[in-house]
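Down below are the structures I want you to see.
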Structure 1
Amino acid sequence: MTSDKSSQAGKNSTDFKTVADALEVLSGKTRRSRFARLMPFLGPAFIASVAYVDPGNFATNIQGGAKFGYMLVWVIVVSNLMAMLIQTLSAKLGIASGKNLGEQCRENFPRPVTYAMWVLMELVAMATDLAEFLGAAVGFQLLMGVPLFAGAVLTAIVTLLILALERYGFRPLEAVISSMVGVIALCYLIETFIVKPDWGQIAYHAFVPQFSGAESVLLASGILGATVMPHAIFLHSSLTQGRIVVRDKARLQSLYHFEIVDVVIAMGIASFVNAAMLIMAAATFYKTGLTHVASLEEAHRTLEPLLGSAAKWIFGLSLLVSGLSSSAVGTSAGQVIMQGFLKRHIPIWIRRVVTMTPAMVVVLMGLDPTRTLVISQVVLSFGLPFAIIPLVMFTSRSDIMGELVNRRVTTILASLIAAVIVALNVYLLYKTLITG
């Protein structure tokens, strides 16, 4: 149809070409290879996937592997399967309705509820940025030897430079962020070969759920909070809402199927990285009796005598790239949340300053960055139901979704995921606050 268009793709020739190629593929009139047909649709899920490999993941996965070996691998497997379904629903909401999750909340909930959700999601966004910002600052410190505060300042500068790519359209930012995800994955692929893990134990614990006391539940909740993240759910619906716009049923279904592939590939890479973090810690620290590796700095320092200097530098590089990319994406997500709930925009540098303030306070107070990262991930897990439940509600409504409304089994699975998250958080709250 000649009316097919992208409402946000007009900023440069790269965006124009991406949209034109996508529409050509959706028309069925192309002779491109399978990979070439897929390329125009890859990108949104890779940006969202950065939230799944941020420094909060480093903290929770490394502590989980050091303290409990391979036991919590199953948490990563389950969390990433959940993430694939949730991010698919988020992408579908943007495609089908042309509106992001925050906008749907504003239009469908009473105003007091909308304001309350906005405040909660802003707190979640700040907890997210705390983890990302601290991680990048620690990365600068480990690699360059600069003080933590100087690393935080460098993080703010580099984040703003990455975000400046948005003025050139969606494709340059997608390319840079996807490349950074690739660097993180490559670093952990190398680390996995270096540590030579016990693949039999990994396979066993990937499918056999286990806990070992309240601390393992705390770390499992942190892993969940660092994997399925509220701000990524809001962001993904925004990334797809105007990227490629089609109206007829056949092309809409085809576009959705391509987005599923985007999610599976991006979240699959994120799943590998998360598992590799825990496996590295289990095969290195837990195996040698270093079960109390309590900080990223200690993990970095300990890797050299155990595995050699290469492993230490690879770890530091992956942490730095993770922090920088996720900090940029987190700031964009904060903009989406404010625009969606309040229909307001503020300059990106103001949001950068506001969201980095808690991290600066942590640095100046001398608090343990790693423990702060773990606790921030637990905070994120408490915010998850307030993103997932509305998402399931909206994607189950035919008046909003049209042809892409959830099938009954999809709604049931997504509802079960929300129930599991709520139950885990209630149990965690009881264990940590009531029983100590």
Structure 2
Amino acid sequence: MATNYSAVRDDALGDSDMTDLLAALERREVSSEELYDAARERLREAQEVLNAVVVTTEVPSGTGPLAGIPSVLKDNLDLAGYATREGSRAVPDRVHTKDSAFTSDLKATGLAFLAKSTLPEFGLTASTEPLLTGPTRNPWRLDRSTGGSSGGSAALVAAGAVPVAHANDGGGSIRIPASCCGLVGLKVSRGRVTDAESEKFLPVSIASEGVVTRTVRDTALLYSLLERPMAGLPPIGHVRGPGKRRLRVAMVTQGVPVQQVDAEVVAAVRRTGGLLADLGHHVEPTTLALPEQFGRDFLRYWAALAALLQLAGGRMFGPGWDGDQLEPLTKGLADYCRTMVTGVPSMLRRLRAFPQTYAAMFADCDVILSPVLAAPPVPIGYLSPDIDPRTHIVRLLRYASFTAAQNVAGAPGIAVPAGTSAEGTPIGIHLGGPFGSEASLLQLAYELEAAAPFPRLPVPKR
């Protein structure tokens, strides 16, 4: 039995990224119909192996600059004519009559959605194994997690079923699956792109919409089309290559509080730091200047969101909501929230003040280099939703504690591939920057991609 899986074959999609496919469309070497047909066949086959699709869709292409490119939409945004299940058995299978705002933005670029992709229940954990659809498998090694919460999208892009896919990030949910699947995953600054409608109702806005891709140039092109004007801040623009400015890079290999990071991950971070130094950047090892209270506060906020879902799910999702069908992790987080409800106001005050704390971390550096995760992709089942919630939470905190700072601060962060583990699974590194520094992060990612080309999933002979 094969241990990995690639959907790449000799068809219209080939092994091309989105940028090459757009050039082929312009030269009329392929048609949009040929690309859609190839992607549909790849999605059908990939589903049998990866289990990354919730439902296939029939959405016509738009007329934007990316017209002809097939994609998938994560199943926590609405797509007119289809249900949005949020990875949860509790959410009714009710067809929506209009698109979410960011769905409309993606459609306006010309992307065509051929499926909706899997996620863990409400995106609450870092592995895509919902009870609603079952575990999604990592194409690099089928017994490993794709990460979460955009794990279905990441699996399909990594396998080559589609060149780009929608993702979003409330605590690392773009960057974590990008790391697990060998992809590029940029979370932008708060307000750079259209926010999910739910964000305006939350006491602390943490989520950003976006995409996962296989190349830096695809990510750069997409965000140049998706970004909105921001008062007092220059646009990202279309970043086309490395920058000339040499940066001060703070290299971090341990989380806060001090957590055990796998030796292969530490080696990947140090190797990247050495590469950046060779490229002329000033790299300085340091410790992450986060207050220890931050991790506890973020967990409490995460638990509060689960409690809100449990309490108000009927009003949020309408008739057919069945709170009894919530997964044990969601119920466990909600129970935890009720044990510390008196501490919620002070927790919210600290999280709202955190953007100033985060900004101060860049007084002596321009970018923070760190792991994305404390280990390579974990086995499927390690973060299963039906294990004891306390065990799940402890494992989650030890595994995925490097990415939440940018969510609370509203700042950008990007995950890029940095090699593979001894078991053949991807390892990603994380570059975090101050508010508004997406262009600088993309320029740095271009340098890394050119100096140490990203590993590619082996393509089997067919």
Structure 3
Amino acid sequence: MVKCLVFHCHFYQPERKDPLTGKIYEPEAYPFSNYNEKINFECYRPNAQLGNFNRISFNLGPTLGEWLRKNDHFTFGKILDASKNAIAQPFHHTILPLSRTKEDLEVQVYWGIEYFRTRFKCMPKGMWLPECAVNNPTLEALVDNGIKYTVLPSHINIDATKPYKTRVRENKEITVFFFDNNLTKRIAFDDYCTINGDNFIKYEIEPMLHENNKELQVILVVNDGETFGHHKKFRDRFLEYVTKSAVKDSGLKICSLNDIFDENLKLRYTKIEENTSWSCDHGLKRWLSGCECSGNNQSWKRDFRNALNSVAEKIDNIFFDKAELYYNNPITALKDYINVKLDNITVSEFFERNIRKDYNQAISLMEAQYYKHQSFTSCGFFFEEISRIESINNLKAALKAINIINKAFDRNLIGYLLKNLENIQDSKGKKATDIVFDLLMQ
């Protein structure tokens, strides 16, 4: 009987850089200058020093990865050294089933793959879905872009020790690795669960195995990677001990998902549960209309999303109205534009392979699309208050996109943002429209 234990860690931070100023200003992270710096000190670097990336499966969010690449060469280098264990992630960590258009969903998937290929120098086999939020169009986008597998919370009446296949079209399918979300929550919130590595194996992992099963068994442990050192002190050392020492007498083999995945494995088929998430038991409500998990009076989230959607719709209308004048294929060009943002190509090289004529406005269409996507980063909808830095950064990204369009095409889109924000205020009475006006005055 082959018994594999996989720790998959989701390493991610949103873009901390202010879209309007290009600077990071987070005094709340004192004595560090920003949260990336703080969490790097507590989590990313210690895990890299302990060699944990070499023994786990992981995904690295592009916005975090780029900060590490520029600010901590040692840690980023150690992560790259473990590239055989890495899988991809959509670029801006947007909730894919809530994408306004099919094109938006596909662009996020494509950009995430291009980031992975650029930094890890290979095509990813798997892709982590933000919040494990899934529906059939999302899986179709993965398959159409060459992704072979993904990771989801297990649902009722499924044996989570086995990978499965699910059909996304009549002739296309994707492998799914399932994990026990109750164990994920215990690791995240119960200190005693991870206080002793030997007990963790004995009481949490071994009971999940089937004693007389001679087939491949996979125990997949999934968690926010920042649990190991940032959210929970010393758990980076717990992760080291479990993956190096505690498994020795258990008969378990430490693997990554890439180690296990095999296209030729004969797997059973199952259906997915659509519009679920791993960090909320109420589906996607937390990011759409608010739910009891995120406190009272969360209806502002629907108005907030409607405000951003209204801006996005106008930006898309201008994009599709104008882009065909400039680009051979607007969507192909938009997907390719991530290579400019990643410094893989210059703007001139981008024009050479995508543009019909060299118009100054052509690049503005792409920049507006980039910040439009950033305005839907999931963190802006996760917490209780619109006045938190995560939601404000989403607003700033939307304003950045608006400013680009206003300047290039003499349009005024600010009203579409403000209209749906009129009735939103935080618990201290601060109105969302006042937040926008404050940002405009900066």
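Only the coordinates and a few stated rules stand behind these numbers; no lab work does. Note that the structure is a prediction, hence the values are computed from the model and not measured. Cβ atoms are built from the backbone, for glycine too; each structure is taken alone.
Can you say which of 1, 2, 3 returns 14.5 when mean count of other Cβ atoms within 10 Å over residues 154-161 is computed? Write out the running numbers ahead of the final one.
Working: 1: 18.6; 2: 31.0; 3: 14.5.
Source structure for this number: 3.
Tell me which structure, out of 1, 2, 3, gives 32.1 once mean count of other Cβ atoms within 10 Å over residues 170-177 is calculated.
Label of the source structure: 2.
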